[in-house]
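What follows is a group of structures, each given as structure tokens.
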Structure I
Amino acid sequence: MLLFFGNKIIKVEILDKNGVTAVVSEKNFVFPKNIESSEESILIIKGRDLREFSKGERVHVIATSKGGDRIKYPGNVTVSLDTQLNVSIIKNRDTEVLEERRRYFKIKVNERGRVLFVVRDDETIRFEEPIPMEIRDINIGGVFMACSGYNFQVDDFVCMDIDLFIDYRLNAVARILRVQRDAYGEISGYGCEFQGLTASQEDYIGKFIYKVQFAQRQKDIARELDY
């Protein structure tokens, strides 16, 4: 089962049994929050003059996340009116990623942060003092961090503070996606994916990225003028 790891769904499309796009909705829909569970997951789309389907008709749902991921799920129509369409999403191996791409633009940085605690296999590991870490790159989707004070594992959930601006500290939870090692087998850092960022937190990260990019462009312009 392929998931979105908490990213907000911003658009859904319904393809009919022939693969033709029949419905597109960017706001008047409710994407199921229980997509990760074994319970029935119902997508609800509301609108006007919606195309009508037969009850039980097989369709495909394409869900697009804010990060640009597009995942296609098979589904069966459960309710079809000209004002509402309900689709029961089928959770099986037919789920597929339509695009493999870098989720967000990434920039190199050298910022400081702290690890407050770690959740591993439902166990919370708390530290007497926050563990210092260095942020080597960042995007809205996550960070690459270096931390010598603790050995993290894949699928650890890390609560971290990152100093993005002097007057703003980003407090977020990130999941360890990979442990990166150097040529000698020593851990050089961790690739992490943010979990459940608020719109405000995403805006702050976006502003920080813009600030760093702008400063770099100014340096590039000054260097060209010197020549």
Structure II
Amino acid sequence: MPTLSMTISRICRTAALGGVGLLSLAALQPAAAQNAGTTFFVTSHGIGNGGNLGGLAGADNWCRKLAQDAGIGGKTWHAYLSTQAADGKAAVNARDRIGKGPWRNARGEVIARDVAELHGANHLTKQTALSEKGEVINGRGDKPNRHDVLTGSQADGTAFPPGQDRTCGNWTSSTQGAAMVGHSDRMGLNEEPPAKSWNTSHPSRGPDGGCSQADLRSTGGDGLLYCFAVN
């Protein structure tokens, strides 16, 4: 006959094991269930064709695809990209494409409350500029460094004037041209403001003309994009 103390001990062991099981099941739940409120991310990888993104529509579609794959679809996603005035078409400003905010990363952290804060004292750092999967993007000091993010934008989120290419031909070129990039980790070769800028650090460059995938990688990038939920 089991004693009362033996019975109590067996019940406690069973409860403890059940608790472990519940914790294990919780750990196996998809991250998407926790990240449903995500309204901002850095793409975990680029389209793979250098600066040729298929224009703004192609870039937006890439943001939408990665969001859906990560279980955070159901929103209108736009890439943070500007285009320059050309061929009779007006310029497009990145800041006008991304909604009003606030924007939260995959951990629910607010990276900016509105457009003004985003282009001012925002909360973007290496630890908050997460991918759609909630992962930290490799930055300066990591191998490979992937902190260059395509923006084609000036510091205030507006387009560059026509003339000198800063958008790889409005995101249609994978050979000649240049794209302005920002540093997702806010780190660079020195302590000057461009090195720490999330959206205006330096133009792309390289032996293929400046806009190939190899060119983007040569300066610490991979054709990554900032994606914002408009609604």
*Which of I, II yields 26 [relative contact order in percent (Cα under 8 Å, 6 or more apart), calculated]*: II
_Quick check for you: by FRET efficiency 1/(1 + (r/R0)^6) of positions 63 and 215 (r between Cβ atoms, R0 = 25 Å, to 0.05), which of I, II is greatest?_
II
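Thinking of I, II, which structure, once helix-only ellipticity at 222 nm (-39500 (n - 2.57) for each DSSP H run of 4 or more, over all residues; to 500) is computed, gives back -7000?
Working: I: -4500; II: -7000.
Among I, II, the structure yielding -7000 for helix-only ellipticity at 222 nm (-39500 (n - 2.57) for each DSSP H run of 4 or more, over all residues; to 500) is II.
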*Comparing distance in nm of label points 7 Å out along Cα→Cβ at positions 55 and 199 across I, II, which is largest?*
I
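FYI, it's all coordinate maths here, none of it is from the lab. Nothing here was measured: the structure is a model prediction, and the numbers come from that model. Cβ atoms are built from the backbone, for glycine too; each structure is taken alone.
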